[in-house]
1. Comparing relative contact order in percent (Cα under 8 Å, 6 or more apart) across 1, 2, which structure shows the greatest value?
2. Going by Kirkwood radius over Cα pairs in Å, for residues 87-222 alone, which of structures 1, 2 comes out largest?
3. A value of -1.18, -1.29 was computed for log10 I(q)/I(0) by the Debye sum over Cα atoms at q = 0.22, 0.24 Å⁻¹, for residues 183-278 alone; which of 1, 2 is the source structure?
4. Please compute Kirkwood radius over Cα pairs in Å for structures 1, 2 and give me the label with the greatest value.
5. Say we calculate distance in nm of label points 7 Å out along Cα→Cβ at positions 175 and 191 for every structure; which of 1, 2 gives the highest result?
6. With helix-only ellipticity at 222 nm (-39500 (n - 2.57) for each DSSP H run of 4 or more, over all residues; to 500) derived from the coordinates and found to be -500, which of 1, 2 does the value describe?
7. Of the structures 1, 2, report the one carrying the highest value of distance in nm of label points 7 Å out along Cα→Cβ at positions 79 and 247.
Structure 1
Amino acid sequence: MLPRGSCRTGSRPIVLSDILFPPYRLNLPVMLTSYDTAQLKKVVAAVTTHVPAEKIFLLGAHIMSSCYDTIFTLPPPTTRQVLHYYLLVLPESSQHRSNECWQDIIEHHCRVATPVTAWVLQAAKFVQWLEAGQPFACRVYRDGFLCYDAGRVALPAPPPLDEKEAAVFLRRECMHYINRSAEFLHGAELYYLRRQYRPGVFLLHQSAEQAYIAINWQATGFRPMVHSLEKLHRYALAFSTTVDAVFPKNNEQEDHLFRLLQKAYVDTRYTSGYTIEGGELLCLMGRVGKLLEIAKESCEL
């Protein structure tokens, strides 16, 4: 609303971006049902066409809201658009494919409908986790929106979740990832001082990987079994607004830096063409250091 005595012509769009991820941050199972739309059904159809899915849970969504604030409308009209879904997909069988392979298939075929970030876990393993009271499984069972159910595997009701005990468990495991990240970072710094840049950036990749895992683990209790920093980065975006600023990837130079780090896991060991300059390694050490600080903050250290 305009203050008295002021005037304005035209309109001003206000764009807000929210990521909603209920399993640990919010308890919003009712809210998630509002996403049971034709848009979501297209995504589910794309998944079930290419994956032997037993069940699919909607865990969250990345929403963009646009508000046009003018002197002629009160309250201002708003529009909401889903830009991205977060899904847990439970295949009935692996068909000799890894969970990461299924993830790649899911995310590739959903691009046409709506981009997704997929967690993949075998249905039988999810049942085991429920029976054991594993925090991630319990949260999904309680708060996730079951948007597809083939009905072949029954999910047992999990035991009551002790929130304090779960928090202690998550923090203890998170500390392991943070400590490993810090040690890998120290190793990278030593290689930098020795001008051994290839092994240095390999250890830096390991440091970033552990920091990303810590952020995801603390938020969800689920560890993605992947080495791709691009995937781990996408996971972490749902839980920390500051992660994107570490690797913004908003220009050619930023893209180059992230690719150097992403490729280091394989290329520093198995290809002779991988090169990195000392200045680039120094810059990346600063970025990974910031990532580690974000991980520590997520664990309230």
Structure 2
Amino acid sequence: MILTGPTIGIPQAQPTLITLVPGDLFWEIPPVATVAEVTVVGSGGGGASGRKSVAGTSASGGGSGGTAALSRRWVDLAELRRQYGTRVPVSVAVAGVGGASQSTNSTDGNAGTNGAASFFGDPTKGIFINAGGGNGAAAASTTASTLGGLGTNGDFPGVDGRNGGTTTGSTGVQSSTSCSSGGGSGGGLASTHVATVGGDGGSRNGQAGAQGGGTSTSGSDAFSSNSDSVSAGPGAGGSSITTNAGSGGNGAYPGGSGAGGGAAEDGVGNSGAGGNGGNGAIFITVWM
């Protein structure tokens, strides 16, 4: 049975917070515990790296990945034991990886990989909680890098990434729910090459997003909370016509998305890599 907070009569004893991470396969139900709040977060998608182009040909910066969904429920542990016995199967998702820096002249950037869903329980039983992962951004071309889509299948969906383009990077999408805000997109190069800055991360609940990189400079990583209090987004890398472009910042833990890398001119340096997404997590607050 999954219950809402006001109806459950939470005991006044001090609760215990348990964090499950990738590689954990089960949660052992404490024998004297009575109720738990379970928060499940998928993993975020990776940002794309920028393109490399010869002067006179435009190059897109990398798009940012999508952030993961989140689900939060109150669970009656007597009912959970009835369905599962002493332990519950779980899966905590590993983050999507940012696209590798492009070193080959006149070549598109590399796409970020998708995040994945995390889950608590078995879908064939009554108590099952899951949250989908965000998608990775598509490879940067001469015109654009398509954003990574948001994570779904949760109480609160994530947010989309930002498309990469041939001008200044875009600021990441702000989340209005319990999920992380998105990363910025990388700085691009128009056909007349002028280096541009990367987009800032999306803000959340008054917390500013991480700063995007200036020209030839990497964006900042998002702040990771190490709890179910999720974060603003990472900053993206700036483009370059003199050296290596900046890389995108890594997404927040849990469930944040990677920012995009900057575009680069042929013969002077590599494009910026995309940032990695944030791993998923399961947080269980238990009352005895």
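Each reported figure results from applying straightforward, stated rules to the coordinates on display, with no laboratory input. This structure is a prediction, so every number in the text was calculated from the model and none was measured. Cβ atoms are built from the backbone, for glycine too; each structure is taken alone.
1. 2
2. Structure 1 gives the largest value of Kirkwood radius over Cα pairs in Å, for residues 87-222 alone among 1, 2.
3. For log10 I(q)/I(0) by the Debye sum over Cα atoms at q = 0.22, 0.24 Å⁻¹, for residues 183-278 alone, the value -1.18, -1.29 is produced by structure 1.
4. Largest calculated value belongs to 1.
5. Of structures 1, 2, the maximum of distance in nm of label points 7 Å out along Cα→Cβ at positions 175 and 191 occurs in 2.
6. Value -500 for helix-only ellipticity at 222 nm (-39500 (n - 2.57) for each DSSP H run of 4 or more, over all residues; to 500) corresponds to 2 out of 1, 2.
7. Numbers: 1: 3.3; 2: 4.6.
Evaluating distance in nm of label points 7 Å out along Cα→Cβ at positions 79 and 247 on every structure, the highest lands on 2.
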